[in-house]
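Below: a set of structures, written as structure tokens.
Any read-out appearing in this document is the output of simple, stated calculations on the displayed coordinates, not a laboratory observation. Remember, predicted model here, so these are calculated numbers, not experimental data. Cβ atoms are built from the backbone, for glycine too; each structure is taken alone.
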Structure 1
Amino acid sequence: MAKRSTIIRNWPKYLLQWGVLIALIVFITGIIPSEEAVDPEAYCPMGGLQALATYLANNSLPCSMSSLQVMMGIALVAAVVLFSKLFCAYICPLGTVQDLIAKARNAMKIKSIKVRNGSAADKVLRIVKYVLVFWIFYMTVNASELFCKNLDPYYAIATGFKGEITLWMSIVSISVVILGSFLVDMFWCRYLCPLGAISNSLKFWLWIGVLFGVYYVAGVLGADIPWAVLLGGFCITGYLLEILHSKPKLQILHVTKDDNMCNNCGLCVKKCPYHIDIKSVHDGKLSHVDCTLCGECVAACSTGALNIGVGRQSKSKVWKYVPAVLTIVLIAFGMWAGGKFELPTIDMKWGIENVAEDGTVTKLVDQNTLQTVTIEGLRSVKCYGSSMSFKAKLEKIPGVYGVKTYVKRHSADILYDPAKTNPDKIQEAIYVPSKFRVQTPDPAEVDTLKVVTIRTEGMYDKMDINYLGMQMRLTGKKIYGLETEFACPLIVRVFMHPEEDLDEDWFEEVVEMEVLQMPVHGGGTKEIEVNYKFEDYEGETGRISTEQFIRNMFSPFRVQWKSRIEAAEGKQQYIYEIVDKNYEKPIILRNMPFLSNHLSRHEGVVGVYLDLNKDLQPAIQIRYAEPMTEAKLWELMTMETWTITYKADDVREEGAKISFKTPGASYEYNE
């Protein structure tokens, strides 16, 4: 009865805790179907703080991180600095799970292991979470990838162990959460949680502020102190303050105590998840680094001696609802603010100045003369990796000196010198002509295709031609493919059946369709917003043979080795061919370099190709001569592991990239 009474008295906490946990279970398990994939990191403040640290250190965001996560991290910082560890008390699913494990243990009447606050064991164990903070942030900032995903128990379970995890780390962390919490109350939160370490440090925000201030002043004075030193200082300072001065006094809200009403029953200590010695507090308010303002002690107090407030002896019972309300307000603010702006995934400049070994800086470009052009619709710019690839392409363009990418809206701000280049030249330099096969015509039914040319805007990303092609496929018309050529407006050639008669109005309607209802594997559709603009209709501009069209639309792969060609000279050579219509899929083309690498280790393999055969069927073709044989080739291609040479001193055994089920056949090779 007492337990149920505590839940009823502290219902705001349980409503938020269980509501968050149930929502996660519902969406992650797919009980409520959703066309959009659920992102388990979307509102994670830990990821947001790592992203913010990476941005401040490198001017870049880790992959998949956005302003939303950053703002959630900032909201957590604000909550800790002003109030307390509200996220830990009311939102964190790991805290809720530990709470449920403790309740299950108590129901089984199993005693927990007591680790007294302030004991030697307690102080030693508390250092672990600070070591984890340093390790996680150091690895994340260096790689611009969230390292915590490797071992985060929440992330592993939320993704069904299919995320970017390190399996053994995830299994160990999950085991520690379950077993540790079963043996010691709030074991993860007290001793292992990196976010708990950050939150505890921020409770001493004045000292942490001094630390950051000293680092900033040192930088202004010319001291080049690595950011890792600041990170280490943060961890060491936080740990020492936690174990030597566990009573921060700078928060606004506290648990308050009226000594006149206290009967010293000790129930508050028993019900506190961290077993803080509340009954020994005599100054009117509790100040402890572990306190999360969860309200369990207040709900358990039978005399009304405890409450939550700003003064020493707050009497109003309304205050006990304030932490839960503040939690909701701060989360709502973080979500709202995160949607109002976007931090660039990368913000980088180059070629503007030269720094000599002695530290002398030479200005190469007058930054006051530089201008910025914004390019929208870059769908392939969707993470840190693709942003860096985009930057590498820009670095090759004369007159371009910097870029900011925004992956949420797929755009980039490019810094350039107008005396050396202009927006049109930049756009032309980064544009890659694209092609997309809508469907394959049957050469037996139609031997010639009609080419119609249209002009569009807003289609300068390589993915755009795919989406426009999908839109045309869904109309059911006899359209076979599209290809683009850079111009302003963009040239789009449409290949169709000669008898298909489509006018300008039809093309305009299809091009300016705002949402693509793209079918997805397993049924259903996925809505993709498109924003293309129809500019002009040039009508029929030519004809092409069906065979030439099919060959133009196919992306071949061809590699052969000069030394092997010379070695095979004078010998009878053969082509070993495996035909499969699935070989036209992009994944096969991507894995052909691995197949050729694996086969190239064996004498007699002259070349490896992916192409259309004489019947216009996709085929993998291996050119070989003695001592290689057809049987040996099949054996090599069907091995479960391939030997891949990345460098002379880097040879790896990796799982086969392409599976082969039906053997092919050989025929004589003719030049």
Structure 2
Amino acid sequence: MSRTDEPIWPRILQVLNPSPSDQQTGLELLDEYQTSGCLRRTCAEIIHLPLAAVALFYARLSQQRSCQSPLRGQPDSSWMAQADFCFMNIRAAGTPDCPGNFLSAAALLPALRVSAVHLAPFTRSEFGVLYAVSSLTSLDPALLHPALSAAGFRPGDQLRAFVQACHLLGMAVGFDLEPHVTQYAQPVLLYPHLFRWLHLDPQNPDQLMGGLTQEEMLTEDAQAAIHAQVRQMVSEALQSAGLPTLESHPDEDPALAQRKLDLYQALIPRFIQRGFWTFPSQIWDADGVPAFSGYAHDGRYPRFRYFNRAGQDHSDGAYHIVTPFKFYTNLRPNQKPHPAAPPQLIPETQDFFNHIFDLWRDDFDFDFVRHDSADHIFDSLWPDDPSLPASDRPSPANFQACITASRTVQKPYVGHMAERMGTEVEDYAAAGFDLILGNDMLDEINQDHLQKSFALHDQLSQMNARRPTPFTVTYAVDTHDTGNPYIWGQPLTLLAGPDGLSQRLFLARFLSCGAARRPKYEVIGLQDRSYGLYQANVSPQTLTWVGDVGFNRFYHILEDLHTSLKPFLNAAQRTAAHAQPEFAWWAFQHGRTVLIAALSLQSTPLTLTLPLETIGRPTILEQFDFAQAAWQPLTPSADLTLSLSSRGFVLLRGQTS
């Protein structure tokens, strides 16, 4: 039995030593889950459950089920199109007096009505920002359960416990892979040739060492000289400390890991003192790399200018705290590559990037990869050769190579999701991705949104008819970053309100069918309208737990309904689609069964007449009552009149003759 197959929750149960009350609670959770297939409690209630009760729940479940991935035996990644996804930020899954950890996050899993969990970055990061990753192998100690750590549980086993919890519930687990790290991340110091460097003159940091221009310093010879100096500094420090490397494996002895961390943190000011910095990531609508513009003496850091292709300075929107992997040579400051010096792929960087996921796939049994910053890879290409990039962003070929390398004989099913807020299905499918995020969370729910959705459905149907494995676009009810000031500026959960959020969930479940199925993508806390994920991604805080009982009930009623109709939806075809400024309606059919959905697009009640004769004129008709969670009979007629509340929706089911 491999380490990923050995049940960990029984060992956790021994450490947490549940009281009789905890045992009773754990058994009640298990009975509820086995009866209903999920926990129907609100997130706000679950997050306050004793973790010893949660440990008993999983320990008992591991006696009944395998903790191996539910995807074992799958021949390819086509399962991604049939999955549904939830974003999970571990540190957000806690309370102000008890920060989130792998155990508290596992407590929330049985309340999710999804089959895959997209896990936010969980290795060490800087500045409180999860996506400012500073280690590719060392887990963030803030995500560990103190009692387990005190009892000798290594960080790796605490992560394995979370992965096993997902697998016990039949959920796949996804790793978030970034094409960048922080400017002094551990891999930056260990593998300096994989990044672009500046060497400032320590005596006059407004200038580059040796009086070089930026273009001269970016040449391969100048970069190699910097790499040699960085390697020497790191090598001497490691030798003096008697350490082999700065990175730590999650299963490593904590004392040894701490020695490595202490040395790493001591090295960073030495590099700053000697003027060694890496280039930060370029903005998305610009070429080359950012341009060094001088030194901020008060803060002791270099400044950069980020000019887009129109020549506008967009430095305010730049992501200054990370540096991208150097996939290609010959990039210039805020300019396209020179025609006489095209970008050249660096095989060592590609190989390193290809195998970052290996650790999480092989030692922790992760099932898929979500690729961060894959949003503008097709509009960042070099006009002279569209197979090469014009900026420091990875090219489609870089991602395709990584996708190919991720799949092994033992795990051919590893899936890949691109973080693309768009719908370029042909391009991303050609690059090897299984699905992209889509942009539904950016839209208001109106006529234009429905028309775009209908068109995307047609495009996916046609494309997948000629593909051996399906490609799709999720319907993102919400994402972790909609609260960003550059998107909605506040949590979409709050902005939409319960009616708007209900409408988005309804669309996620009943807007697609057949070969054009679009997976639901949601975020943790949405089930009871809890919010605060964007803030929890960029600072160490937890969600605000709302505990909306009524909305939570609707969430589970909708999911029960979708589960009952999923076999029909998988086999059905769309036979009607209409969108007006005030309303939209569409229909699916398979055999004699027809399913009709209607949606109000206005903030006042309306009366809608459906021309049933255009969709086969059902002889038997019923409407789903969400309040009663039951189908209610209707009298069929040529023109059916329905009353829709503000932002309301209805679902009808009928049989044609």
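A few points about this structure:
- With distance in nm of label points 7 Å out along Cα→Cβ at positions 213 and 381 derived as 3.0, matching label from 1, 2: 2
- Read-out percent of Cα pairs over 36 Å apart, computed value 43, structure in 1, 2: 2
- Structures 1, 2, by mean count of other Cβ atoms within 10 Å over residues 109-116: label with the highest value: 2
- Source structure (of 1, 2) for Cα extents along the principal axes in Å, for residues 493-580 alone, computed value 62, 38, 22: 1
- For -12000 (helix-only ellipticity at 222 nm (-39500 (n - 2.57) for each DSSP H run of 4 or more, over all residues; to 500), calculated) the corresponding structure among 1, 2: 1
- Here the criterion is relative contact order in percent (Cα under 8 Å, 6 or more apart), and among 1, 2 the highest value is seen for 2.
- Which entry (1, 2) yields the derived value 0.60 for FRET efficiency 1/(1 + (r/R0)^6) of positions 309 and 485 (r between Cβ atoms, R0 = 25 Å, to 0.05): 2
- P(r) over Cα pairs in 5 Å bins from 0, in percent, for residues 453-500 alone from the coordinates reads 5, 21, 32, 24, 13, 5, 0; which among 1, 2: 1
- Look at distance in nm of label points 7 Å out along Cα→Cβ at positions 277 and 301 for each of 1, 2: the largest one is in 1.
- Origin of the derived value 0.45 (FRET efficiency 1/(1 + (r/R0)^6) of positions 285 and 413 (r between Cβ atoms, R0 = 35 Å, to 0.05); candidates 1, 2): 2
- When mean count of other Cβ atoms within 10 Å over residues 269-276 is computed for each of 1, 2, the largest belongs to: 1
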